[in-house]
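Asker: As structure tokens, here come the structures.
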Structure P
Amino acid sequence: MHIDWFPLWLSLEVATAATLIAVAIGLWLAWLLANRDFPGKDLLDALATLPLALPPTVLGYYLLVVIGRSSWLGRAWEAITGSPLVFTWRAAVIASTLHAIPLLIKSSRAALESVDIACERAGRSLGASEWRLFWRISLPLARRPIAAATVLAFARSLGDFGATLMIAGDIPGRTQTAAIAIFDAVESGNTLVARVLVIVISILTAAIVFLANRLERKRVSL
């Protein structure tokens, strides 16, 4: 029986893009929460964690409200690009990013808070800026747990289903990710396709978790 590998490749591409965006935004938010006190800090922390607690369908509904064709953001995107943002692979990236970023923020914040304060004070006493301090001291000292969190964020992006289905849809050859393809295969009774995709995704996820555990173990042994 023919197996369409497009959903798997799309999932890998979406997860990669989502992870890169999550790292860029998540590291900045993690540093902010770990090193700064400001009004609304607890609220920002709660909002950053919210996608972990919300049901995927609720998160998908909020995304439809924010980036749908009737929203100002959706209309602005369509006016600039000539095509809607929802029901595209870009929408799948947005959904996967929101699922990945809370995990990355939580783990990276804990890693940055564990950095020896004396090292940071020494850097400041030598005139290092906060930007230089982050790149030259904080990030290198916290690199292994942050790398492990990045790997797990990729795994979480790879398996997103509910929110992706709601804002990207189930369009074969365009927005159908591996998780959605498995659901479709089971619903249509195509057990062979479902089993093959399940096995491939399981192997990939197991390899990712193994890598994350290795990174964490190396950190502990240092």
Structure Q
Amino acid sequence: MKITAITSQQKNANRVNVIVDGSYRFSLDVFQLADLGIRIGKDYDEKELTELETESQFGKLYARTLEYCLMRPHSAKEVRDYLYRKTRTTKLRSKKTGELYDKPGVSQELTQRVFDRLTEKGYIDDEKFTRYWVENRSLTKGASKRKLTSELRSKGVEQSIIEKFLAESERSDDDEIMKIIIKKRNRYPDEQKLMQYLARQGFSYDDIKAALADNDQSLSI
């Protein structure tokens, strides 16, 4: 079997269609095309073409997962969960007939290759993710260290990494709780509801009472 044409995709300039014996067989990104040494006129047997189809799947999955990682930093667990979903069979509707059909998921071996490559390139790093999460939460929404710890643990980050970055952070629960009180007090004129909201952010009852008293005192001066 012979590569008879290589054509650029209209919707994605970084991918090309590989034509074998006059019929479309698979697509590759332009870097894969060069790395694999594919060229018009080259002969392949069925086993070799099947291996190239696997590389096509790898390139597509890597590109999609890279986009996911670039949307915002994600923990290793989040990326593993994302890749796991790609192994599941999904139901799609045919554009030609309108009928539903099953699209098989990719292999676990392929998702592991993608995960390992992204880790090697530095796109998956729980320390970087934890730093981003702590800094972002402090800037956009006050949260206690207890709340941050719970959120990061739910995302699969090891306790030792969480403790390291919380210890290095300049944020404090005293500052965070006051930030929330100033921002939310008008929204919660009922102090009990405000206290309940603060409790959901992980602050203790004693800290909440003390912070509210300090705020009341500052307003009365």
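Asker: Hey, distance in nm of label points 7 Å out along Cα→Cβ at positions 2 and 162 derived from one of P, Q reads 6.3; which structure?
Answerer: Considering all the candidates, the number was obtained from Q.
Asker: With relative contact order in percent (Cα under 8 Å, 6 or more apart) as the yardstick, tell me which of P, Q scores highest.
Answerer: P
Asker: Upon calculation of distance in nm of label points 7 Å out along Cα→Cβ at positions 50 and 194 from the atomic coordinates, which of the structures P, Q produces 6.9?
Answerer: Values: P: 3.5; Q: 6.9.
Clearly, the read-out refers to Q.
Asker: Work out which structure the value 2.8 belongs to, where distance in nm of label points 7 Å out along Cα→Cβ at positions 130 and 178 was derived from one of P, Q. Numbers along the way, then the final one.
Answerer: Details: P: 3.9; Q: 2.8.
It traces back to Q.
Asker: Further, regarding this structure: Hey, Cα extents along the principal axes in Å derived from one of P, Q reads 64, 44, 28; which structure?
Answerer: On the way: P: 64, 44, 28; Q: 85, 41, 27.
Answer by label: P.
Asker: I would also like to ask the following. FRET efficiency 1/(1 + (r/R0)^6) of positions 42 and 114 (r between Cβ atoms, R0 = 25 Å, to 0.05) computed as 0.40: which structure among P, Q?
Answerer: Numbers: P: 0.75; Q: 0.40.
Corresponding structure: Q.
Asker: helix-only ellipticity at 222 nm (-39500 (n - 2.57) for each DSSP H run of 4 or more, over all residues; to 500) computed as -18500: which structure among P, Q?
Answerer: Among P, Q, the structure yielding -18500 for helix-only ellipticity at 222 nm (-39500 (n - 2.57) for each DSSP H run of 4 or more, over all residues; to 500) is Q.
Throughout, read-outs are computed from the coordinates displayed, never taken from laboratory work. Here the structure is a predicted model, which means the values were calculated and not measured. Cβ atoms are built from the backbone, for glycine too; each structure is taken alone.
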